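Just so it is clear, none of the values below were taken in a lab; they were calculated from the coordinates. Quantities reported herein were computed from a predicted structural model and do not represent experimental measurements. Cβ atoms are built from the backbone, for glycine too; each structure is taken alone.
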Structure 1
Amino acid sequence: MLKLTVHEVDASRWPDFERLFESRGGPKACWCMVWRARGAETKNTKGSARKLAIKARVDDGVPIGLLGYIDGDPIAWCSIAPRSTYRPLGGEDDPSENADEVWSLVCFFIRREFRGQGLTEQLIEAAAEYAKRNGATVLEAYPVDPGSPSYRFMGYVPTFEAAEFEGTGRAGTRRHVMRRSL
C-alpha cells in the first residue's frame, strides 16, 4: 500500500500545488474556488481568475488544504479549512458550537494513476489531524452516494462512514452532510 506524506499548502508549497493542479487531468478550471468564491469572485469563472483568487488566500496565510506526496512528488489534494472560509455548504449551524471550531473537508483530487489505492482514506485522516491541531472540534464533509452523477470530487458516503463520520442531513439532492467529532 502506498503511504502519503502530507503537507499544508502554504507559500512555500505553492509551486507544488500549482504543478498538481496544472497536471494532466488536474482541476485547473476550478482551482478549488467553487465553494470559496464570494462576491465578485463568483463571476470570475475562468481558471486563471480562480488561480489568482486561491493564490491570494495562500499568500494571506488562509488555510486551503493539504497536498499528498509520493517520493516527493505531489499527487493528491484535499480541501480542508475552517467552514467559515467557504460559502454555505449545507451543514447546520449549531449555536452551541464555536464557528471557528467547525472545519470542512470539501473535495479531493488524486492523479489518475494513483486512484483506488486507499489514498482518500489517508487524506481524510491527515485532514482530521490537521484540523484538530488548528483548533477544530468538528470536521464536516459533504460526500455523495457511489454512482452519483455529480459531486464525486467530494468523496463517497461509505468512505466517510468507514472514517467514523456520522450523517446529520442532506445538502441538496445529492450531497450528504456528515460529521466527525475531533
Structure 2
Amino acid sequence: MYHFGYGVAKDDHKALEWFQKAAVQGDAEAQYNLGVVYAKGIGVAKDERKAVEWFQKAATQGNAGAQYDLGVMYAHGRGIAKDERKALEWFRKAAAQGFADAQYSLGLMYVHGIGVAKDERKAVEWFQKAATQGNAGAQYDLGVMYANGSGIAKDERKAVEWIRKAAAQGHENAKKALERLKS
C-alpha cells in the first residue's frame, strides 16, 4: 500500500520497512519487491548485488517476475557476473509460467544466438507467445520476422498486422516502419 500509495500516502521508506519484514519471513512477493527496490534505488541506495540476492530468493520459490529479473541481471552482468546460460535458464522458468517479457527475451536470445544456437523458428515461437499477450517488442519483432520470412513463411499482411499492434502501443521502431510503408 505504501509503495503505490493505495489508501495511504506513498512512502518508499515505509514500503521498504514492510517489504523487509515480509521478505525475511520468506514471502516470495516481498522478496521480489525488495529486489526491485534495490535494483532501482527506490527509498534506498541502488544496490544491484542486494537486488540479485532478493531476486534469487524469490525466484527459487517460483516467482516469475523475480525469475525474469534475475535472468536480466545475469544477461547484463548487473550485480552478478554475466552468464548467458544462467540468463537463459531463468528466462525459461519465467516463460514457462507465461511471463511475456521472459518469452520475448527468449525470442531475442534465439534470434541472435545468445547463450543458445541461433534458431529463428524458436525465436518466432517465443515472439508469438509474448506478442499474443501484448508485448510490443515481440509484436514488432514478430512482424519483422513475417516481413523477412525469417523462421516463418513470409507474409506481408501478418507483418503489417503485428507491426501495427506494436505501433499502437507506442513502439518507436514500429511507428517508423509504418511510416516507411505508407510512403
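Figure out for me which of the structures 1, 2 the number 34, 24, 14 belongs to, where Cα extents along the principal axes in Å, for residues 88-167 alone was derived from the coordinates. That value comes from structure 2.
Among candidates 1, 2, the computation of distance in nm of label points 7 Å out along Cα→Cβ at positions 48 and 96 that gave 2.7 used structure 2. Using the calculated result 4.6 for mean projected area of the Cα convex hull in nm², for residues 56-135 alone, pick out the matching structure from 1, 2. Of the structures listed, the value fits 2. The greatest value of distance in nm of label points 7 Å out along Cα→Cβ at positions 16 and 40 among structures 1, 2 is that of 1. From 1, 2, which structure was relative contact order in percent (Cα under 8 Å, 6 or more apart) = 10 calculated on? Label of the source structure: 2.
Work out the source of -22000 here, i.e. which of 1, 2 gives that when helix-only ellipticity at 222 nm (-39500 (n - 2.57) for each DSSP H run of 4 or more, over all residues; to 500) is computed. Source structure: 2. Taking 3.8 as the value of distance in nm of label points 7 Å out along Cα→Cβ at positions 72 and 144 derived from one of the structures shown (1, 2), identify that structure. The correct label is 1. Given that Rg/Rh (Cα atoms, Kirkwood Rh), derived from a single structure, equals 0.93, which label among 1, 2 identifies that structure? It traces back to 1.
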